[in-house]
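Just below sit the structures, each encoded as structure tokens.
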Structure I
Amino acid sequence: MKALTSFFLSAILFHFSYSQLQSPDASPRTKIYQKIGLVDINLNYSRPSKKDRVIFGGLVPYNQIWRTGANQASSISFSENIKINNQLIEKGEYHIYSVPKESGLDLIIYEKTDNWGALLKFDESLIKARVTSKFFNLSSTIETFTISISNISNAGANLNLSWDNKTAIYKIDVLTREKMVKNIKDVMSKNPTLADYRKAAVYFYQENIEIDKALKWIDVAFKDSDDLKYWQLRYKAIIYERAGKIKKAKKYAKMGYDLALKNNIPDGINTLKVIYERLNN
């Protein structure tokens, strides 16, 4: 009799726990991939919505650990060492927790554990970084919790946590400059290709490093000839401009503009026109 009762109880539990009906998640999971410089960053988090609720200081209490989303703990990974607000974080995958305060948001990069969702207490030995941002007030309401990466450059970006009428902003430094300068100097001291000369020149121009070298390298990559493309002439124009060689910069900008105009290339026409007009002011 006990066995029969147990069987029926198991059948009932299975019936109610298994459903073929799929319904929308209240806090849908999302994944973000972003490359910054030489670093791959992956974010995985759930996105709850405001739904007319008070968020910070209400649904998300002040001075308590928040899983920075909903349901399963949020996570972030870095393919190389980076810094957030000048704190070094080694490459790897981590959980993201935070502690809201009236003035701002503490963001905690936490060693990934088996913990699925909410965390009641930190193990201080598992905290890899703790950084703070003040809250910035937004002019409009963010209905759904959003983690975003903005203002991306070769060197870094902003990590933004936004919900309701507030956002917190953290500075990511991907340590690209040191790595790139070393890599470029290593390659250029051996047997560089024309593509290497171009990439090295453009990077030094973008980062405003040793422009005399950028000038030398771009001239090797794109030797003066009638076969140069409009975009190659554009690179020569802006690097010569940065080097203070305005006469030659004008020459290359005009050549590039005329070539783009001849071939009806709107992007080339617009960008080279701006450069040429700037050089003539």
Structure II
Amino acid sequence: MSDDNSSNGHKTWLDKLAQAFNQEPKTRQELFALLREANRNNLLDDDALGIVEGAMEIDELKVRDIMIPRSQMICIQADQTPEEFLPAIIDAAHSRYPVIGENTDEVLGILLAKDLLPLILQRPDTFNLRQLLRPCTFVPESKRLNVLLKEFRANHNHMAIVIDEYGGVDGLVTIEDVLEQIVGDIEDEHDIDDDNFIRQLPTGDFVVKALTPVEDFNAFFKSGFSEDDYDTIGGVVMSAFGHLPKRNETIELEQWRFRVVNSDSRRLHLLRVSKIHRG
């Protein structure tokens, strides 16, 4: 029996893709068109197509396009006690936090949440936040994402502080933000099983999928959002913002506060919902 795949009518997707490339695209646009044609012909599935396109487009994006802006950064002040900064860390549930001095422009270093574990056994009066800080990397907002990704990999960094042309802090960017431009949404500890749309956190807040039907959201939270204009709670929230919000943007609707946990350049993915207790 011959080992030639063509002899028995079976070709791997790589063989088929190589055959498709015999057309020799001359431009990026032609290459994109060829890849999409391969997708339509079932030579590439949707996920593979998205990853290839993301990898090709990343060199056209700059840090300013995906960074978390300064106003939405969750920072810890160097002179805060654990009692003062731990609630913010628990609420945000991130793995890294910038530590600042007198203001946001004075970033002293990066605190890893896991470095706080010794607090369980340590006496509070012996705690020194500055001793836990990791060096921080500063990058200009104009740096291209493909260059930043190479630097993240080479230096084993996961977060960088973004600075403007005057040296002031403009925001921050993480390796996850960069990778999501290639592979799409990356699930984290906030994410919910496919079968569930709403999950309660130990803090009492809720993590809600943006695709949760408005009817289901209203039934769960006993809220009164209109079901006429939008099918999902993500549509309601995005309409209230008036734009596609980025991660950590917040808005208050009825008696609920919505914070964007995860989104990409096209749609919302995950929301954090908390009850507003008015005095």
### Summary
The value 0.55 for FRET efficiency 1/(1 + (r/R0)^6) of positions 111 and 207 (r between Cβ atoms, R0 = 35 Å, to 0.05), derived from one of I, II, belongs to structure I
### Query
Here volume of the Cα convex hull per residue in Å³ has been calculated and equals 250, so which of I, II was it run on?
I
### Task
Assuming 4.1 is distance in nm of label points 7 Å out along Cα→Cβ at positions 143 and 239 as calculated from a single structure, say which of I, II it is.
II
#### Entry: Rg/Rh (Cα atoms, Kirkwood Rh), for residues 63-150 alone derived as 1.01 - corresponding label from I, II
II
### Message
For FRET efficiency 1/(1 + (r/R0)^6) of positions 159 and 247 (r between Cβ atoms, R0 = 25 Å, to 0.05), which structure out of I, II has the highest calculated value?
### Response
II
### Query
With helix-only ellipticity at 222 nm (-39500 (n - 2.57) for each DSSP H run of 4 or more, over all residues; to 500) derived from the coordinates and found to be -11000, which of I, II does the value describe?
I
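No lab work stands behind these numbers, since they all come straight from the coordinates. Every value quoted in this text rests on a predicted model; they were computed, and no experiment measured them. Cβ atoms are built from the backbone, for glycine too; each structure is taken alone.
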